[in-house]
1. For structures 1, 2, calculate FRET efficiency 1/(1 + (r/R0)^6) of positions 125 and 221 (r between Cβ atoms, R0 = 25 Å, to 0.05) and state which one comes out highest.
2. Comparing FRET efficiency 1/(1 + (r/R0)^6) of positions 13 and 357 (r between Cβ atoms, R0 = 41 Å, to 0.05) across 1, 2, which structure shows the greatest value?
3. Given that Cα extents along the principal axes in Å, derived from a single structure, equals 58, 46, 46, which label among 1, 2 identifies that structure?
4. Figure out for me which of the structures 1, 2 the number -10500 belongs to, where helix-only ellipticity at 222 nm (-39500 (n - 2.57) for each DSSP H run of 4 or more, over all residues; to 500) was derived from the coordinates.
5. Which structure, out of 1, 2, was relative contact order in percent (Cα under 8 Å, 6 or more apart) derived from, given a value of 11?
Structure 1
Amino acid sequence: MDWADIQQRIARGESLHTEFKQTMVHADDLAAELVAFANTEGGWLIFGVGDDRQIVGVESPDELARRIDQVAYQNCEPPLTIAQEAVPTPDGKTLLVVRVPKGELRPYRTRRGDYFVRTTSGKRRASRQELLRLFQSAESLHYEETILLQATLKDIDLWAFGAFQRQVLGNIEADDQQLLIRWRLVREYEGQYHPTVAAILLFGRDPQQFLPHAYITAARIPGTDLAEEPSDRERIEGTLFHMLKDCTRFLNIHLKTRHRIRGFEPEQYPELPEVSLREFLVNALVHRDYTVSAPIRLFILDDRVEVRSPGGLPNTVTVDMLKAGMAHVLRNPLIYSAFLRAGMVTDTGSGVRRAIQRVKEAVGREPEIVEQGNELVVIIPRDVSED
């Protein structure tokens, strides 16, 4: 960009495609600016110009360019490729022009997990509808298919993936990498294969390294008020399969199990049907919105169990449809397919309805399913009668 082009751009002022910065800003604020441009139509950041369009220039443009490159790589996910140019002015000052292209791997977010878009007056956080359109325009409708460029194939636990293969394919020989590609769990970018969000959640060595919000907060709260201090609390991490197992263990610790003698052997009668609890937990793990930077929450109170899943219901699905077994809209089809192959879901859409019926048979009341804010909440009543 030559001086004449810059003069015209400065004269027009800040816009959808242009932003002025007098000097370097905090790394998180700069990442938000870069992400907003990449998620929209691209644009220019011009350093050395004030909001009033006064040209003040920058000191040490090479050092400033180095710091901006670091932010684009380290504070933006996926990392952004930008072009920078130091442009001298006629009066001896220097401007640094940063060209941010429209991103090929949209949507982009900051390291803090925030998605931004440009507006004529600056930037703002992207709405859920805008995020969906960004995924659609990038031909990646589902967030779970997003490539994690910071991760490599070494971040996939191939031993766990091999065990999963044997479980679902039997003794059929299959090449790990080719199967990962076929199941769309890894994708190619600039000649290298990288795991997707789904791959890391299902088979990652350390999923929370790349998706720190993808965990479960489990708590036993004495009484019936969520405001009470938990008597036991656990942060449950790992793959989705490990989290399901650890949640089941947490529930078994804190829910009652009755014993009755039949013949000469005692029989165990769990307070709540394990098949129902498992259904609600699997639904939370498989169908939650992983673009929301919040964990699943599992609360065990004296009178109920609550499973709180971030993101609410997918578009077009209502609570009544879900309870009637009429909803079968997949937010995360790759994750769902893995659970289907493992025999943990039925692919009929009727699992929730059966789980509700089993709870009613056990305690005489149906679970409630409600949307509260940005969460889908399943409230499972406990049997409060005495043994």
Structure 2
Amino acid sequence: MRSLPRTIVILGLVSFFTDLSSEMIYPLLPVFLAGVLGAGAEALGVIEGVAESTASVVKLLSGLWADRLKKRKGLVLAGYGISSAARPLIGLAGAWPFVLAMRFCDRVGKGLRTSPRDALIADAAPPERRGEAYGFHRSMDHAGAVAGPLVAAALMGWLGLSLGRVFLWAAAPGLVVMGLIALGVREKPRPEPAKASGPQPALGFRQILTPGFSRLMAALLLFTLGNSTDAFLLLRLSRAGVSAEGVALLWSLFHVVKMSATYAGGRLSDRVGRRGLVLSGWVLYAAVYAAMGLVSALPAVVAVFLIYGLYYGLTEPCEKAWVADLVPAEARGRAFGLYNAVIGLAALPASVAFGLISEKFGMAPAFFTGAGLALSASCLLFTVKSAPGEASCVLSK
């Protein structure tokens, strides 16, 4: 198997160490807020709501900036730097507003780096291996998510460190990240963006709003409105009788499935095309959500949860490769900015709606609603044509 370009491998390692650092903190944050700072669920909701909404807005803006600058590496380095500096400082918090401030800074960093990084991967990857490139990147991301909680558990169990000290130790992977980007990422020179005469379109997004890209965004928006946070699946496991330790173990195993599936799914999309895989993933999502509303036996609930990891393999790398296929190279930053913003902003009402339906009617109707929206989005996906170069890439294999 031919190796991927150096920049893609380095960015994969960057994602591994970033998620290792993040997952040393994120799963323990509710315990830290409640047990150490005395804050409740309301504070957690405010913190995470502000954090994710901030990231979505900044992703949109950073995509625009990435196309206006001659090089994207600076934005990527700044974004990872802000997150790496702010995230461990949560360990110094004496009250929950400080946690809010650090999570805000962390998500600003994530928003600043995500769209330029996705565009950088598309720039570095050969067109016929674009899906593989995104699959590798996402698999390394999930590998870090497996390792992070295990490192945190080892620091607490073997060394007896407190939660705050564990959070401070999350700075170490961040330093590795900064070194990898500064020394390892080599960006291909890009031509100067053409300056159009006359008035410029608002935010410069008109160039990417082709019928194909617009329909893909519409389908993604509809799908994401039914794609609530995975925390509800963890709650479903708990209500089915899985212990707290069992939930943590299954969460780690779930990321192992995602890690394997995303790389395989990305490579497969280079061979068979993007639409079929995304469609398969959305139908699988609908089946998983319907099953979560129907099954009651504990082994069945666990099996369905682990199968859910395959959905990520079919969709995560393929969607990003499809976005890169559908737009001109000079507009990839804006395209990924819009893509990330649509998913991020729609995720908030999706989770709120799931919670409201679950509280009023039970979890089963909430899962059925998510399944119905996924199937509706799948129908809309049929209106999205394949990218002009996609067929040639598949044939060349």
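1. Working: 1: 0.20; 2: 0.45.
Between 1, 2, the highest calculated value is found for 2.
2. Numbers: 1: 0.05; 2: 0.50.
When FRET efficiency 1/(1 + (r/R0)^6) of positions 13 and 357 (r between Cβ atoms, R0 = 41 Å, to 0.05) is calculated for 1, 2, structure 2 comes out on top.
3. 2
4. Considering all the candidates, the number was obtained from 1.
5. Numbers: 1: 11; 2: 27.
Going through each structure in turn, the value belongs to 1.
Where a number appears in this text, it was derived from the coordinates with a stated rule and is not lab data. It should be emphasised that the depicted structure is a prediction, and the values quoted were computed from it without experimental measurement. Cβ atoms are built from the backbone, for glycine too; each structure is taken alone.
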